[in-house]
Structure I
Amino acid sequence: MQPLIDNARTFGQRPEEFARLAVGQSPEVLFITCADSRVVPALITGARPGQLFELRTAGNIVPPYGSGTPTGEAATIEYAVEVLGVQHIVICGHSHCGAVGAVVRGDDLNAVPAVRDWLAHAAEEPPMCSDPGDPTVAEAVQHHVLTQLLRLRSYPCVDKRLTSGRLRLHGWYYEVHTGSVREHRPDSDTFEAL
């Protein structure tokens, strides 16, 4: 913790770098990814403050639209699209994902009921994994990213912007053990290097 505190103390000593941020934000990208500490959107993309609007959830899950109860995820998506006018949404899954791994393996999550119930959103997906013993769960994560992209399309604000051509969706897969990023290519239905 101390290195984090030390950095926070010195971080604000360059106010001239941050003054423009007080005027507001106009990020071009909503970046939806896992809450996993090994996945750092600004580090992966090289983004500076104000360039990414982030949504981090366990397993980068986009809950189904219209569950009857407002969610922070739905509010974040709607705000990014309708108010900020983002032009791109990236859903970024990652290797060694504990959430997707738990779903694929059928782990008993009764000791963590909030996690179990949250992952029920992902459990609706068939575990698409030829090797469930693979610690990277690469195949399952990539399938999961595509499922989340489909869910995103069910949000009215997203559908409206896609139809008008003012929004593009991207599916990414990040390898925590190599640092490489792959993007889903719809024409070949594969994840390839950016």
Structure II
Amino acid sequence: MKIIVGLGNPGKDYQNTRHNIGFMVIDELFSRYKISSFKTKFSSVYSEININGEKVLLVKPTTYMNNSGIAVRDLLNFYKVIPEDLLVVYDDIDINFSDVRIRKKGSSGSHNGMKSIVFQIQSEDFPRIRIGVGKKHENEDLAKFVLSNFSKEEMNDIKESITIAADSVESFLKKGIDYTMNNFNKRN
């Protein structure tokens, strides 16, 4: 079993913000697999699909970003999934705008959602997909920046990044993390 988690904040106020790029990727996957029914449990909205004979959960935590780890911990514990079978998709301000980067494991960096996950599951050994959402201006508040919407001009590039990230999730599920890193990281 694999668990794919897109990070974001629930509610219409946050729907198109930079911080919700993880939710946008999960929504793209919901669309690809024509998912219209969802479960709400484990402080999450999720649906189950089957890829290559393996059960896959597509998850959007409802805990708000800074507590994402609570939902992830509860899902991993209930389904008895090891961290290596978890994939987290999230926004990153430290890589170039619209770049998609895949890593096998690593630190949480400055991302509070990832800090929460690492703390709650006590591991950094899980794959992740980071999407560059831009860099804040010098005197701009970081929280205000990541909770801002993309401009109309930015949305064209971000839509392409969402597609690439969703493709890379499917690659991870079908061919594994090493293949996915080798084939998707070189695109940028």
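Which of I, II yields 1.5 for distance in nm of label points 7 Å out along Cα→Cβ at positions 101 and 117, as computed? Before the final figure, lay out the partial values.
On the way: I: 2.6; II: 1.5.
Comparing all candidates, it corresponds to II.
Starting from the value 14.7, 40: which structure in I, II was Rg and Dmax of the Cα atoms in Å, for residues 69-108 alone calculated from?
Answer for the origin of the read-out: I.
When FRET efficiency 1/(1 + (r/R0)^6) of positions 29 and 141 (r between Cβ atoms, R0 = 30 Å, to 0.05) is calculated, the result is 0.90; to which of the structures I, II does this value belong?
I
Relative contact order in percent (Cα under 8 Å, 6 or more apart) computed as 21: which structure among I, II?
Label of the source structure: I.
Tell me which of I, II gives 17.6, 52 when you compute Rg and Dmax of the Cα atoms in Å.
Details: I: 17.6, 52; II: 15.1, 50.
Of the structures listed, the value fits I.
No value in this document is a laboratory result; all are computed from the given coordinates. Source: prediction; values computed, not measured. Cβ atoms are built from the backbone, for glycine too; each structure is taken alone.
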